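Colleague: Structures given as structure tokens follow.
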Structure P
Amino acid sequence: LMTLHFLLTGYIFAECVVGADPGLERPSYPLRALLVMVTFGFHALFSVSLMASTTVLARDWFESLGRGWGASLSEDQYLGASLGWALGEYPLGVMAVALLVSWVQADRRERRRFDRSEQREDDRQLRAYNDYLHRLSEVERRSRSSTMAGASATDEDRSIE
């Protein structure tokens, strides 16, 4: 039952960090990177503390097994902690690399999407700006022509006098 619990927890963790399947909404990339770094630290802290410990965990239970062969319990605990640290960090390192690769790919996709959007928006904005300038030039042309007509009428009035 404990093995199933750890297997399921590891699967959910891996799916959350680097999963590609559609499903639950994943945390942002910086939060996932933080999660991986914290997990690295936890593995190291737990394993190193077991390796440095002079007290064997659950000594009574292991002694009740009556195991007379192999290394002593403290040596066995040290070896187990070393293996747990080493073998736990490799998959986590692979997950960290996969996370960074997917982060870079997602960033590139987002950048391309933004560039395409900006190109479409720039065309619309440019057309709108050109239309605005055209309307301004029409108003200015009309204003000039009415001013010119008024000025020429004034000149004619002066010449009549």
Structure Q
Amino acid sequence: TTQLILQMMADHVATARWVLDVGTGSGILAIAAVKLFQSTVAAFDDDPVAVFTAKQNCVQNQVEDYIWLLCLDRPAFRQNQFDLILANINRSTLEKLLPEIFPLLTVDGRVIFSGILAEEKARFLSKLTAHRFSVLQQRTMGEWIAIMAQPMR
């Protein structure tokens, strides 16, 4: 699922000044955003061990000055507007976060969702439409899918 997002970032995103990494885990997507787009990244995870690991990985990759890591279970960035949001977590958590993700995006902002099983695709696409997201791209790898979307304004 990480590979799917990395491919979509490389193939379909030209620039992203401000990026949010939801459920950062090891921090690989946040690190990639800095390296690909020279972004400033806010990244969070609800697992303190994951946040610690992500901090170590940021230091090893010399991007710690560009990534703001927090231990949170939901976005706490309501006043910020992100050009790109990366969300590589399970479908049920993604669905719960959809109402919170929408207002965080800039007018032209995009979000890449992954961690969704191919068998869950129809359900997730329905939820995206219900929360006023328009699907731009989809990619499949084995049993997993990634979806790039943007808000319908």
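Rule-based calculations on the coordinates, nothing more; no lab input. Note that the coordinates shown come from a computational prediction; the quantities given were computed from them, not determined experimentally. Cβ atoms are built from the backbone, for glycine too; each structure is taken alone.
Colleague: Once mean count of other Cβ atoms within 10 Å over residues 28-35 is calculated for all of P, Q, which comes out largest?
Modeller: The maximum falls on structure Q.
Colleague: Can you spot which of P, Q the value 0.45 was calculated from, given it is FRET efficiency 1/(1 + (r/R0)^6) of positions 60 and 100 (r between Cβ atoms, R0 = 30 Å, to 0.05)?
Modeller: Computing FRET efficiency 1/(1 + (r/R0)^6) of positions 60 and 100 (r between Cβ atoms, R0 = 30 Å, to 0.05) on every structure in P, Q gives 0.45 only for Q.
Colleague: To test your reading of the models, identify which of P, Q gives -11000 for helix-only ellipticity at 222 nm (-39500 (n - 2.57) for each DSSP H run of 4 or more, over all residues; to 500) when calculated. If you can, show how the numbers build up before the last one.
Modeller: On the way: P: -30500; Q: -11000.
Structure of origin is Q.
Colleague: Let me ask something additional. I have 12, 45, 36, 6, 0 for P(r) over Cα pairs in 10 Å bins from 0, in percent, calculated from one of the structures P, Q. Which structure is it?
Modeller: On the way: P: 8, 18, 17, 12, 10, 7, 6, 6, 6, 4, 3, 2, 1, 0; Q: 12, 45, 36, 6, 0.
For P(r) over Cα pairs in 10 Å bins from 0, in percent, the value 12, 45, 36, 6, 0 is produced by structure Q.
Colleague: Among P, Q, considering only FRET efficiency 1/(1 + (r/R0)^6) of positions 12 and 132 (r between Cβ atoms, R0 = 25 Å, to 0.05), which has the greatest calculated value?
Modeller: For this comparison of FRET efficiency 1/(1 + (r/R0)^6) of positions 12 and 132 (r between Cβ atoms, R0 = 25 Å, to 0.05), the top structure is Q.
Colleague: For mean count of other Cβ atoms within 10 Å over residues 36-43, the calculated result is 20.5, so let me know which of P, Q that is.
Modeller: Q
Colleague: Looking at distance in nm of label points 7 Å out along Cα→Cβ at positions 20 and 140, point out which structure of P, Q has the largest value.
Modeller: Comparing P, Q, the top value of distance in nm of label points 7 Å out along Cα→Cβ at positions 20 and 140 belongs to P.
Colleague: Figure out for me which of the structures P, Q the number 2.4 belongs to, where distance in nm of label points 7 Å out along Cα→Cβ at positions 4 and 44 was derived from the coordinates.
Modeller: Answer by label: Q.
Colleague: Okay, moving on. For which of P, Q does mean count of other Cβ atoms within 10 Å over residues 84-91, calculated from the coordinates, equal 22.5?
Modeller: Q
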